[in-house]
1. If Cα extents along the principal axes in Å, for residues 62-197 alone comes out at 45, 37, 25 when worked out from the coordinates, which of P, Q was used?
2. Suppose you compute distance in nm of label points 7 Å out along Cα→Cβ at positions 30 and 94 for every structure in P, Q: which one lands on 3.6?
3. I have 29, 21, 16 for semi-axes √(5λ) of the Cα gyration tensor in Å, calculated from one of the structures P, Q. Which structure is it?
4. Where is mean count of other Cβ atoms within 10 Å over residues 110-117 largest, in which of P, Q?
5. Consider the structures P, Q: one of them gives 17 for relative contact order in percent (Cα under 8 Å, 6 or more apart) as calculated from the coordinates. Say which.
6. Thinking of P, Q, which structure, once mean count of other Cβ atoms within 10 Å over residues 102-109 is computed, gives back 22.4?
Structure P
């Protein structure tokens with residue numbers, strides 16, 4: 001018997017697409033104790049008790065975010081999971097799905113695939129639709145993985161998986177606690193960090209993107225990259241705008257840049273072949 005399939009009072013596991021939710025106080029404590037990879041824990045507003053406090057403490061130690069959900073939203077999630085009345089006991093956990101790797105393993109695998117690998121780093125992408133769309137573009141453009149900060153992005157939810165059209169089942173994701181540290185590690189491994197910025201002087205089409213290992217950083221469409229992340233970028237590029245709106249949707253901007261990188265690389269290959 002699967003260790004997560006205990007009696008119904010302790011834990012239930014539901015699968016929606018390629019994502020798994022578990023619910024029940026004892027069951028989630030058991031999952032945390034066993035080291036199961038969990039994206040996020042949702043605790044209903046007003047839920048209290050020794051087990052809830054222990055869940056919070058153990059989640060903190062494991063680097064898992066606990067989010068307080070209002071009762072209406074929590075109830076919606078319970079109904080989506082078809083949990084029986086009271087079965088969730090005020091707590092539901094979203095388990096990690098898809099391919100997940102530690103950062104160093106992601107970097108190693110990327111170099112094994114290509115001498116000039118591509119990684120995508122997301123800063124402040126909180127909309128799961130954007131996360132899914134960016135993952136889809138990254139997979140199609142030949143990127144080797146995605147770096148996702150645990151505190152400044154959407155978790156890999158069922159909505160993100162659906163929006164990715166299956167890409168999140170194939171492209172590996174590395175969850176990191178601090179994106180700035182992860183980018184420094186990537187630099188040490190030979191990657192050039194490239195970010196987008198409205199104030200940048202160089203158009204994305206004028207930058208050499210075809211022959212170097214790249215980590216492409218995409219920030220939120222509202223505020224862009226955080227200042228601390230912008231400072232770590234080796235190069236900043238902008239997408240010229242002809243309309244009255246100053247910026248693109250984050251997933252659209254990311255797609256434009258990723259396929260420009262692919263275009264430049266294909267041109268480079270054509271030159272070598274000829």
Structure Q
């Protein structure tokens with residue numbers, strides 16, 4: 001296989017050898033021209049982990065790193081992103097009080113921070129429910145999110161946000177209060193109207209306009225790698241495939257590819273992107 005002409009980075013993807021295709025899905029990404037992935041930790045329950053304290057998330061994070069090592073053997077450069085999925089709060093409430101759930105999630109973020117501090121991960125993830133919930137639960141979730149923003153600010157790392165559809169403008173204000181640059185707060189499954197850094201699903205219709213505007217953005221598949229939902233959200237080949245389609249149609253140039261998949265990634269996450 002010839003060396004790629006430019007980097008192709010999936011900003012948010014999962015590989016799961018237990019519930020999905022695992023390394024075989026990673027090989028699809030690589031064969032399609034993908035070079036780098038941000039491997040994001042999955043929700044605890046999908047790995048049969050049921051936390052009762054922040055330290056229990058260690059099992060989730062260690063599994064993410066184990067999978068990352070397997071994926072790296074394919075030739076892909078892996079950047080781990082660790083944290084606590086915002087929907088955890090609803091699951092935790094099945095077995096503890098709301099204050100206990102908040103403390104557990106904050107503890108999980110603190111645990112993930114240790115991995116970033118030790119350079120075993122490059123960024124954190126957090127957010128708030130993207131589904132309808134009560135004002136009390138949303139306030140508690142914003143409390144957890146503010147904690148994550150503050151921890152990321154202290155670490156100097158990026159934070160991926162999983163939240164409701166839309167601009168999430170208030171999170172930009174929260175970021176400023178926490179002392180983290182807004183451009184290091186990544187709106188996963190984002191949209192061009194967000195003041196946060198938009199990570200767009202690779203087939204997003206807003207990509208051509210963003211390229212023309214020169215605004216920094218990244219691309220993702222949010223591939224879940226679950227046999228029960230094959231190909232969701234979009235498949236592992238999607239980021240390299242759509243990038244090449246945009247290039248072939250003249251929507252983007254080779255220089256744009258380097259900017260989207262290399263320079264912007266480096267600016268947001270503080271990592272180095274080199275072509276393998």
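Only the coordinates and a few stated rules stand behind these numbers; no lab work does. Since the model is a prediction, treat every value here as computed from it, not as a measurement. Cβ atoms are built from the backbone, for glycine too; each structure is taken alone.
1. Working: P: 54, 29, 28; Q: 45, 37, 25.
Answer by label: Q.
2. Numbers: P: 2.4; Q: 3.6.
Answer for the origin of the read-out: Q.
3. Numbers: P: 38, 19, 16; Q: 29, 21, 16.
Answer by label: Q.
4. Details: P: 14.9; Q: 19.9.
Structure Q comes out on top.
5. Details: P: 17; Q: 22.
Here the read-out was taken from P.
6. Working: P: 16.1; Q: 22.4.
Working through the options, I get structure Q.
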